[in-house]
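Okay, got some structures for you below.
Rule-based calculations on the coordinates, nothing more; no lab input. Predicted model only: the values in this text are computed from it and were never measured. Cβ atoms are built from the backbone, for glycine too; each structure is taken alone.
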Structure I
Amino acid sequence: MKKIGLRSRSEKFINGLVSRSKKDSSMIPTLCQVFKEDNGELEKHRDAFKYILWAFSEKSGYWYCRAHFIIAGLWALKNKKTTTTKTIPFSVAVATYYKKSESESIEKRFKTILDADETQLPTRMRDMMSIVKEYPIDFISLLEDVLYWNHPSKFVQIKWCESFYSQK
């Protein structure tokens, strides 16, 4: 059996969301509604799971499922049938908005995302996503990053921090 890398799996997931949303007009509103109500209890979100269950195997752990759920929700909230194919990392979108707005609260909010644990991450990212909604987010790299959010070295948070401050 051929193994596929994380990038390929993440790309397959995002492309799967896009193709499924074209076939089922209730998918995006359902994912949006469930994600807005998210309280960290995945088992209460059966309506949304039918749209992302295909991405999991019986070996998928809790965080793998949770990360996909978070990204599916953020993707649905952001999905406005964007016409651009050029996307930017989430941290670059936040930094770009920060430079444009010169609001210290954006930097503070970004830092709270970097400090977020797995229970706080969905809400903090959802709030920031509503602020940077005009930017075309790279959801493939965002999924890859969220999958490694809990890594002990915090390499994702370091990467985001470096990316944010290099844009300032």
Structure II
Amino acid sequence: MIAVMGAAGNVGSKVADLLLRDNEEVRVLEHKRTLGALAKRDAEVVRGAATNVEDLKRLFEGADAAFILLPDDVADPHFAATRSSISRALARALRERSVGHVVALSAVGADRADVAGPPAGLHDYEELLFGLEDTNVLVLRSATQKCHPRYLVLVTISDLALL
């Protein structure tokens, strides 16, 4: 089972689609936008919020691997604080569910804790992920915050469970 966040978005939807095409078992997190089309293709849909540890634990239950990201809601007046909250929830849920392999979408600028704008909060996100014991973490940093799906897959999607 591979858990996928952001399946209603530009990047996560492409990841979920490629995994389903490869006949992988996929579980996706549904938040605001419905994921009925993925459910019709046999993806398991878990409804919840990325800030809620219990919802994330349901997403990661029994998952061998996960594709994760931080949602981009730059209109959120507490953008960086929300990202920090999601990062802590992700790290806790991944640790408690013992997900062995994690591919995390990030962006250039994550190496700086003081960066503003869309990369805000990515430094803490990555640090929390790299602190997970017994978890293989691969962080993909895009050159821009908006990833072009054509350049998304740097490793074969089927290899997620092998990282």
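What the table below lists for this structure:
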{"read-out": "Distance in nm of label points 7 Å out along Cα→Cβ at positions 62 and 78 - highest-scoring structure of I, II", "value": "II"}
{"read-out": "Which of I, II yields 15.0 [mean count of other Cβ atoms within 10 Å over residues 110-117, calculated]", "value": "I"}
{"read-out": "Comparison of I, II by Kirkwood radius over Cα pairs in Å - largest value held by", "value": "I"}
{"read-out": "Structure from which 2.9 was derived, distance in nm of label points 7 Å out along Cα→Cβ at positions 70 and 86, options I, II", "value": "I"}
{"read-out": "Answer label among I, II for the case where helix-only ellipticity at 222 nm (-39500 (n - 2.57) for each DSSP H run of 4 or more, over all residues; to 500), calculated from the coordinates, equals -20000", "value": "I"}
{"read-out": "When distance in nm of label points 7 Å out along Cα→Cβ at positions 54 and 94 is computed for each of I, II, the largest belongs to", "value": "I"}
{"read-out": "Relative contact order in percent (Cα under 8 Å, 6 or more apart) from the coordinates reads 22; which among I, II", "value": "II"}
